[in-house]
1. Out of 1, 2, which structure matches 4.1 when distance in nm of label points 7 Å out along Cα→Cβ at positions 225 and 569 is calculated?
2. Identify which of structures 1, 2 gives the largest calculated value of relative contact order in percent (Cα under 8 Å, 6 or more apart).
3. In terms of mean count of other Cβ atoms within 10 Å over residues 73-80, which of structures 1, 2 is highest?
4. State the single structure among 1, 2 that was used to calculate FRET efficiency 1/(1 + (r/R0)^6) of positions 585 and 681 (r between Cβ atoms, R0 = 41 Å, to 0.05), giving 1.00.
5. Between structures 1, 2, where is FRET efficiency 1/(1 + (r/R0)^6) of positions 593 and 617 (r between Cβ atoms, R0 = 25 Å, to 0.05) highest?
6. Could you tell me which structure in 1, 2 was used to calculate semi-axes √(5λ) of the Cα gyration tensor in Å as 64, 36, 29?
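All of the numbers you see were taken from the coordinates with simple rules; none came from a lab. On a predicted model such as this, the values are computed, not experimentally measured, just so you know. Cβ atoms are built from the backbone, for glycine too; each structure is taken alone.
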Structure 1
Amino acid sequence: MKRSLTLLAVVVAVAAGVGYWYVQGKLPQREGEVAMAGLQAPVSVRYDARGVPHLQAQSEPDLYRALGYVHAQDRLFQMEIMRRLARGELAEVLGDKLLPTDTLFRSLRIREQAALMASRQDPQSPAWQALQAYLDGVNSWQASHPKPMEFDLLGITPRPFTAEDTLSIAGYLAYSFAAAFRTEPALTYIRDQLGPEYLNIFDLGWQPEGALGTPLAAADWQSLEALARLSHDALGEAGIPQFEGSNAWAVAGSHTRSGKPLLAGDPHIGFAVPAVWYEAELSAPGFNLYGYFQALNPFALLGHNRDFGWSLTMFQNDDLDLIAERTNPADPNQVMVDGKWQALQKTEQQIAVKGEAPVTLSLRRSPHGPIVNDVLGASAGSTPIAMWWAFLETENPILEGFYQLNRADTLGKMRDAAAKVHAPGLNFVWANAGGDIGWWAAAKLPIRPDGVDPAFILDGASAQADKLGFYPFNVNPQQENPARGYIVSANYQPPAAVPIPGYYNLPDRGRQLDRQLANPDVKWDTQNSQALQLDSASDHGPRTLAPLLATLRAVAEGDEEKELVEQLAAWRGDYPLDSTSATLFNQFLYELAFAALHDELGDTWFPVLISTRAIDAALPRLAADADSPWWNTRGGNQRTDRTAVVRTAWQSSLKHLRDALGSDPARWQWGKAHTLTHNHPLGVKKPLNLLFNVGPFAAPGTHEVPNNLSAKIGPAPWPVTYGPSTRRLIDFADAGQALTINPVGQSGVLFDRHYADQAKGYVQGQYERAQMGVIPAQSTLRLVPGG
């Protein structure tokens with residue numbers, strides 16, 4: 001017995017020692033001296049209390065080489081998984097479950113476009129040389145250190161990172177903004193299968209000139225539904241965050257307490273581990289920037305210094321059209337374009353699949369663009385669906401644009417930099433210490449023929465799918481030093497001199513911000529701006545409920561139900577953790593959508609539609625229109641009306657909440673039903689979720705309030721899927737005291753002390769200092785020439 005216990009103790013001790021040694025070998029090195037090939041002079045890297053590196057170099061090439069090195073030691077797996085997603089290479093390490101995602105991204109032709117963009121670069125340009133130095137730093141770290149834990153678990157063999165990888169991720173970024181894959185098939189189905197009167201809640205007319213010349217067959221509709229579902233599920237299956245929305249505003253010095261401009265921003269992106277942004281302060285002679293960096297990108301997408309700063313929001317312009325091609329009855333590989341039969345181009349690619357033989361993928365392309373439904377194989381239907389996408393059709397010198405943007409300390413420089421971002425569409429909100437504020441909607445906006453509505457699938461055999469060029473940048477929506485003294489960008493449709501179709505968010509969130517910023521009695525500073533960023537109210541809930549309250553009062557049964565209706569009537573549309581009306585409203589919103597729309601759309605198109613932004617605007621319109629055809633239940637024995645559907649939705653809501661959260665409505669608190677978990681790509685499989693994921697946390701806020709912690713429309717409980725990817729507040733009277741927060745932590749390395757050290761503070765609405773200059777360093781890493 002004693003021998004056995006002794007042996008067991010030895011085995012446990014050895015295992016613990018090996019485990020400790022293994023984990024320690026994976027952790028980032030944040031102090032000491034390291035020789036690094038390619039450096040011309042030493043680089044100092046001081047780490048602050050949050051694990052943010054502050055780099056001081058004697059030249060820009062050394063600065064970017066060092067940034068790549070320290071970025072890689074905190075985020076190498078994120079870099080690897082992002083490039084694999086963008087290039088359609090996930091199945092090689094995650095298995096055949098990711099094959100549909102890979103086939104989708106191969107069909108988007110991002111790999112080929114990235115190679116083309118790389119070939120256009122001027123090798124002597126500062127932007128290209130900075131990228132190469134950064135990639136050298138990434139590859140230097142990878143070649144000289146143990147693989148990340150995720151590489152070991154998945155069997156990933158390291159390979160060098162390239163400029164094509166960086167530009168491919170730019171393509172993923174552009175794709176994640178593109179709502180057309182889900183929205184256009186759903187709206188076209190409603191138009192062509194249900195009828196024009198069903199479009200009224202979407203504020204879309206029939207527009208007969210938009211009808212497809214050749215009606216789609218049942219197999220084509222099934223194909224489009226599958227494509228829409230694949231587009232929606234692709235990023236979720238990979239555990240990769242999608243870009244969704246954002247808030248940003250700039251306030252002129254005339255409206256601030258300090259007399260200097262104030263900049264605020266919180267881009268809305270899917271939550272994940274690691275967090276999207278990697279913070280770092282970069283300093284070299286003539287250059288200083290506190291930046292927020294994306295994987296494999298040496299140029300900050302958000303940033304500031306003491307002279308200027310900017311944030312961004314998603315423009316949400318529609319820069320992707322789906323086009324139904326008319327095939328030649330005598331040759332299915334020819335399509336009608338410009339009155340002539342034209343051959344489809346064909347190529348083949350192989351996708352590596354973990355543990356299985358490679359899969360050969362056949363890709364076709366029409367003159368309009370890649371055929372995207374081919375990825376569905378035999379279930380694709382007979383009608384080829386082409387994709388015209390601005391990312392593939394513009395020069396898009398985005399590297400040069402962001403290099404210049406990182407140095408844009410004047411209105412003119414910022415305007416010129418924004419003009420170089422062609423896709424994805426982005427709103428840049430900017431301010432400088434000199435007193436200027438500005439906003440530019442950056443995108444190459446296509447000129448479509450008059451009368452064409454790209455909210456629907458277009459007819460490739462007609463002139464609908466033609467593009468007549470692009471508008472010049474000076475007609476894009478933009479403002480510089482507006483007389484009202486502030487700028488707000490919150491994803492709503494901006495006023496414009498030319499038509500800009502898009503998939504915009506509701507105006508409620510922007511209106512909530514605008515109302516407060518317009519108050520002449522308020523002088524803004526970083527303190528009251530925190531309350532504005534964390535505001536969890538908007539008009540959306542009360543506005544949707546208002547036309548239904550009389551009906552709800554009529555259908556409510558008993559004192560308890562009637563009291564719940566009165567609580568809803570008094571509810572101001574806010575989402576604190578203890579609200580029960582917020583919970584009841586969100587359940588009712590889903591049940592109302594289901595009761596009104598599901599009988600027409602079924603189990604296929606209903607989930608597609610409620611995953612789009614179109615549903616957000618449609619539900620308030622539906623609630624206000626007592627005569628909408630959606631109220632009539634299809635297949636029923638008698639005609640139904642709004643009252644009948646509201647009664648069904650109300651009763652279903654109460655039943656579901658009682659089943660899910662308990663019979664006492666006082667227990668239906670928002671914080672119990674609405675929770676945030678930061679999911680790691682490996683955390684999609686149990687029990688790895690217990691190791692890699694962070695959370696859950698009770699979460700305030702919701703969809704379309706300033707604190708936009710959003711969940712999908714659906715039944716309770718609601719896991720939060722996206723929200724502020726950081727919160728930033730910069731008063732240019734003292735930009736060195738700017739405020740920020742990371743949703744999880746700076747490091748992507750499991751067991752590192754900065755893996756999740758900000759997660760609890762983030763969900764509680766806390767802020768940290770974005771320290772600049774001479775900081776109280778927790779540790780210092782010195783990179784020196786050699787190696």
Structure 2
Amino acid sequence: MLKNTLYLLLVFTVTLSSCSSLQNKKNKKPATAAAKKPGKDKNAIKPYKEVITKKAKSDPGLFTVHNIEDKYFYEIPDSLFNREMLMVTRIAKTATGIGFGGGKQNTQVLRWQRKNKKVLLRVVSHQIYAADSLPIHEAVENSNFEPVLFSFPIKAFHKDSVNNATVIDVTDLFKKDVKAIGFPASRRKRFKITRLDASLSYIDSIRSYPLNIETRHVKTYNAGAPPSNASTGTISLEMSNSMILLPETQMKRRMFDQRVGWFARGQTDYGLDAQESKTIRYLDRWRLEVRDEDIEKFKRGELVVPKKQIVYYIDRATPKKWVKYIKQGIEDWQIAFEEAGFKEAIIAKDPPTKEEDPDWSPEDVRYSVVRYLASPIPNANGPHVSDPRSGEILESDINWYHNVMTLLRNWFFVQTAAINPDAQGVAFKDEVMGRLIRFVSSHEVGHTLGLPHNMGSSVAYPVDSLRDPAFTKKYGTAPSIMDYARFNYIAQPGDGDVALMPEIGIYDKYSIKWGYRPILETTAKEEKKTLDSWILKHADDPKYRFGRQQFGVIDPSSQTEDLGDDAVKASTYGIANLKRIIPNLIQWTAEDGKNYNDLQTMYGQVLSQYNRYMGHVSSNIGGVYEYYKTYDQEGAVYTHVTKENQKRAMKFLQEQLFTTPNWLLDATIFNKIESAGSVERVRSFQTRTLNNLLDQGRMARLIENEALNTTNAYSLIDMMTELRSGIWKELRTGTTIDVYRRNLQRAYLERLEFLMTKEQTPIPANFRRFVRRTNVDVSQSDIRPIVRAELKNLQRNINSTIGRTSNRMTRYHLQDAAERISLILDPKK
């Protein structure tokens with residue numbers, strides 16, 4: 001019994017030990033769990049009122065924007081997720097040397113997408129496309145994946161009776177260095193920007209409007225080569241981001257045609273019935289539509305008011321005396337829209353006063369505004385914002401810089417003062433300046449309607465017709481106000497009351513009709529036949545021609561600042577007027593107690609205008625006309641300038657430029673504006689045109705012209721022989737060579753040395769899409785053999801002349817020239 005008792009006691013003890021051990025483990029688990037209990041999740045979705053507190057300053061609009069101290073929150077309605085929005089990035093305020101305020105930096109389509117507990121901001125591309133009804137649509141979608149620009153944790157949800165919404169904190173999107181909405185990479189490289197200085201960067205404001213959100217944020221970058229305020233080692237800019245809701249229903253496109261000038265955009269369409277992908281281009285234009293109740297009137301040819309007019313408001317900051325002229329410039333386009341079937345299609349209005357509408361703002365995308373900027377920039381520009389899917393222009397703000405009036409004064413003075421008493425001074429009457437402002441207003445509005453510069457317009461009229469009051473009263477000075485045909489420099493004293501500037505012209509009315517007249521009950525593809533017929537109706541009429549703007553002139557009939565169909569004759573008239581202005585410059589700029597700054601400015605304007613004439617003429621040498629055509633039109637698209645016109649151009653340059661223009665060298669002007677500089681000034685503008693003539697691309701075109709047209713061509717040898725004979729004409733007579741001619745002759749030798757030793761200068765990457773030129777492999781072309789022959793001919797002529805000259809400086813110059821040629825021909829000598 002004792003034995004059994006001891007056994008039971010042992011079992012009981014072991015059991016208790018086991019239970020005790022088990023109990024201890026159970027007790028330890030809660031303690032361990034308590035030690036590992038996490039804190040509050042910072043990214044947890046919170047109740048709305050914990051995020052958007054009573055401290056919030058809320059701005060309802062497209063999204064409700066909440067500002068709490070230095071943080072900004074977007075409250076995005078569920079209905080706006082996955083809707084496409086256009087983000088336009090601009091420089092709002094800038095430092096000296098970094099462009100100008102309002103300069104567009106980037107444009108991209110964005111989409112807000114909710115994904116689990118985050119909101120993603122994605123970049124949408126419309127560069128490639130296929131209709132969603134086609135099998136290839138899936139392949140296009142797979143090749144067009146939308147990158148994520150930024151990710152935001154969801155902070156809260158807001159549920160109400162109208163719309164559920166999601167709240168996110170967007171502060172970092174605008175405070176951090178997000179390159180897509182900040183200063184672009186190409187500009188960063190130029191100023192050697194290394195990084196964003198976050199401590200000197202901040203959000204200035206975020207404002208919400210019914211269709212857009214406007215953000216202003218200051219960015220400060222550390223920079224190795226800042227263009228101004230270099231001691232700081234930084235660049236500070238105020239960036240502007242406009243996020244605009246794109247229309248749910250897209251406007252019908254109108255297809256682009258290069259024969260009619262228009263701002264356009266392109267999209268690669270993989271869904272066409274073709275054996276290749278093609279880029280489809282379509283116009284940027286306002287949505288002008290006929291109201292349903294007016295369709296029958298429109299079909300009968302009656303003018304109708306569009307469903308939605310184009311309305312421009314004039315900035316409240318605009319000086320009152322100029323407002324009516326800016327308005328007139330806007331409404332001058334009504335006559336063009338009448339050709340498109342609309343009346344009162346474009347109107348100008350005063351904005352409401354702050355008392356009438358305290359919430360009205362020029363930043364609201366519903367309003368297009370002519371903005372008056374207190375800036376020294378002598379310019380105006382007319383950008384627009386358009387839907388990349390359809391080309392629909394959504395809004396436009398014309399930037400009007402105060403100092404554009406200085407530019408207008410200078411142009412009007414130098415181009416018309418010889419025949420126009422209203423321009424014979426440096427302070428114009430308000431009525432005169434107002435008319436000039438109206439002219440520029442019309443031009444800039446044309447850009448906002450979708451029209452680019454038409455530089456081929458100004459050559460449509462015969463030169464002598466521009467001296468005819470009856471002709472210019474009927475047709476103006478050019479068929480398009482979109483050309484850079486400023487003012488009538490051709491008219492001469494005694495011609496009478498000729499027009500001095502262009503107005504909305506024949507081409508402007510035609511292009512507005514072509515771009516805006518509704519072609520009812522057709523698709524974009526179907527209406528192309530009608531659009532083509534409108535072009536073909538005027539195909540051979542120069543008044544209806546479009547010539548694109550060139551950066552590097554190849555086509556001499558599509559230049560800036562020119563007038564008339566004959567550059568030699570027009571420039572001869574222009575120079576005659578400059579010769580009338582020079583003797584009067586002191587009188588026309590005089591004012592008691594004033595220094596001679598205005599005299600210096602206006603003399604500089606005369607020189608600039610003179611240089612323009614040289615450019616207009618020299619572009620004919622090696623020039624090739626470009627007249628856009630399609631297969632159903634006869635004739636060539638590209639034709640060389642005739643031999644006769646090229647020879648006339650060379651003769652003009654020899655007489656008007658390379659023979660020293662002594663009429664420009666007025667000692668009574670020089671002794672009031674400078675201590676020295678006249679000799680260098682003549683050298684610089686002669687050298688500019690000389691180097692332009694001896695451009696490698698121009699020389700290549702002369703070679704090609706001869707290869708194609710043989711004896712009917714003005715050849716490179718012709719050009720080089722006549723150029724040498726004219727510039728070195730003293731060698732034939734042994735006469736004294738003055739300082740101006742000596743400088744010119746040395747410039748000639750330096751350019752020939754360049755041609756013998758250098759290839760074409762590369763076009764900077766950021767200019768390649770603008771600059772036009774003829775490319776040539778200089779070392780394998782005829783250029784160097786011809787240049788070498790010219791140098792040898794010149795060397796022989798110089799050596800035979802040295803002994804016949806009695807003037808010591810001339811002899812020294814010729815000896816030096818001969819030695820220079822020897823070194824060019826034999827650098828090892």
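1. Working: 1: 4.1; 2: 4.9.
Checking each candidate, the match is 1.
2. Values: 1: 19; 2: 8.
Result for relative contact order in percent (Cα under 8 Å, 6 or more apart) over 1, 2: largest is 1.
3. Numbers: 1: 25.0; 2: 19.1.
Max of mean count of other Cβ atoms within 10 Å over residues 73-80: 1.
4. Working: 1: 0.75; 2: 1.00.
Going through each structure in turn, the value belongs to 2.
5. Values: 1: 1.00; 2: 0.05.
Looking at the calculated values, the largest one is 1.
6. Numbers: 1: 40, 33, 30; 2: 64, 36, 29.
Answer by label: 2.
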